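What follows draws every value from the coordinates through simple rules; no lab data is involved. Note that the coordinates shown come from a computational prediction; the quantities given were computed from them, not determined experimentally. Cβ atoms are built from the backbone, for glycine too; each structure is taken alone.
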Structure 1
Amino acid sequence: METSINSLKKALKNADRVAVLTGAGVSAESGVPTFRGADGLWKNYRATDLATPEAFARNPELVWEFYNWRRELIGQKTCNPAHRALAELERLIPDFTLITQNVDGLHLLAGSRHLLEIHGNIWRARCTRCGRETLDRAPDMGNRPTCAACCGLLRPGVVWFGESLDPEILRQALEAAERCRVMLVVGTSSVVQPAASLAYTAKSGGALLAEINLARTPNSDLMDIVLMGKAGEILPELVDGWT
């Protein structure tokens, strides 16, 4: 693995354009529960059954109870070495874009700024009437929070199952994948679309692809470098002793 890490580190140093895609595995190293793992059950509900427009239409109070639980839990977590290493990599690379599927805001907490949160942010709330979006880090929003501007019902500012991504954010993510010279795919199962296809976009543009994950994924065969292990252990090695 040491040879592969050194090869990737050299490629990153020579690259002026880098894109990174992160998934739930990075957050899991901070103790954030994942949607699809064994910890995806809440009060006998599957998280994937509550994170839908249909569930919110049927019972917004239940959905907000679930998201208040998640907000309180995530609010107790902090960024880990993987988050901090990516923030440092942004400082070192002239053209750097971090694309995340995570909604916990931990990349922002670590200092990442060239960040595309393609699935939204749990700390944001959006009005279902006027569309106004606000940032609110309160651990409990109540079971029927309302908009300060129009009193409409608020919903979590995340992309639910069955919803489309924000087209502008998706455009920027595709553009970053198209122009990068190196792409890191970190802590993601590579099964959720359209995020999983970003690696193919980067590959078709001639980028070197590197996967960092605990296990192989459906995209592993596409990769030039596969590093199996914790992101919080591997990513710091990529920025250590850079200069």
Structure 2
Amino acid sequence: MGKDTSIAWCDSSLNLGWGCRKVDSACDRCYMFRLSKGWGIDPTQIRTFDIKKREKEMNKWPPDKRLIFVNDMTDTFGEFYSFELIEEWHNFFERHPEREFQLLTKRIGRAMVFYRSRPVPRNVWVGCTIGEKKRLRRLDQLRQIDAKVRFVSIEPLIEDLGDFDLKGIQWAIVGGESDLKNPRPMKPDWAENIRRICERDGVAFFFKQVGGKGGDNAGGDQLNGARYHDYPAGFNRQGDLWR
């Protein structure tokens, strides 16, 4: 959790839980596992934090810390969290309409089930992670969730995804893998293909990093010499947010 973050597409990160379990090959070099082990923490041991204490800490943040990535060290919709707990987290989000909370999951099917019984708060963005072609079906599940912003994080992009449909999605984040030892390379043409799909389907395109050895921004944030840091239509990091 931090008021400031090196993640380029948000203002802050907020961890209400910690720990995860790998579900696909895009998870192989997950930074959470690497960082946790470096700190002597078992990354598969699921922990939760006192939400009142987290809320108190967040309330000290300045108003420009508006776009908050929730649970970057876990998966909000992991099977290891009960729907009752996830509901508590959503009640917290609703108490703070002045912030925008970004939820990103590989378990988008579980998120879809959760939102059948309660609406997505207007200040919550719901996204899924895709890194390989066989996970593109997650987009169909994401489209069934009635969120103000539906987004996809295609990071790490570990293969060419070919042609696919992004209609009904508002935002796509794309990036190569970063790792201290052996990052899998991303070919720029793979990312360019997604950029063209975004242009065709009217989706905001955010290119995060080329990837390589290192952490966030490894390899730089330019794709073939151009920088793409677009946000969903109607959202301005410096101005007012649509409601």
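Figure out for me which of the structures 1, 2 the number 7, 33, 40, 19, 1 belongs to, where P(r) over Cα pairs in 10 Å bins from 0, in percent was derived from the coordinates. Don't skip to the answer; put the middle values down first.
Numbers: 1: 7, 32, 34, 19, 7, 1; 2: 7, 33, 40, 19, 1.
Clearly, the read-out refers to 2.
Compare relative contact order in percent (Cα under 8 Å, 6 or more apart) across structures 1, 2 and report the one with the greatest value. Don't skip to the answer; put the middle values down first.
Numbers: 1: 26; 2: 13.
Checked 1, 2; max of relative contact order in percent (Cα under 8 Å, 6 or more apart) sits with 1.
Work out the source of 1.00 here, i.e. which of 1, 2 gives that when FRET efficiency 1/(1 + (r/R0)^6) of positions 92 and 148 (r between Cβ atoms, R0 = 35 Å, to 0.05) is computed.
2
If we compute FRET efficiency 1/(1 + (r/R0)^6) of positions 60 and 156 (r between Cβ atoms, R0 = 35 Å, to 0.05) for structures 1, 2, which one ends up with the highest value?
Checked 1, 2; max of FRET efficiency 1/(1 + (r/R0)^6) of positions 60 and 156 (r between Cβ atoms, R0 = 35 Å, to 0.05) sits with 1.
Please state which of the structures 1, 2 yields -6500 when helix-only ellipticity at 222 nm (-39500 (n - 2.57) for each DSSP H run of 4 or more, over all residues; to 500) is computed from it.
Details: 1: -10500; 2: -6500.
Computed on structure 2.
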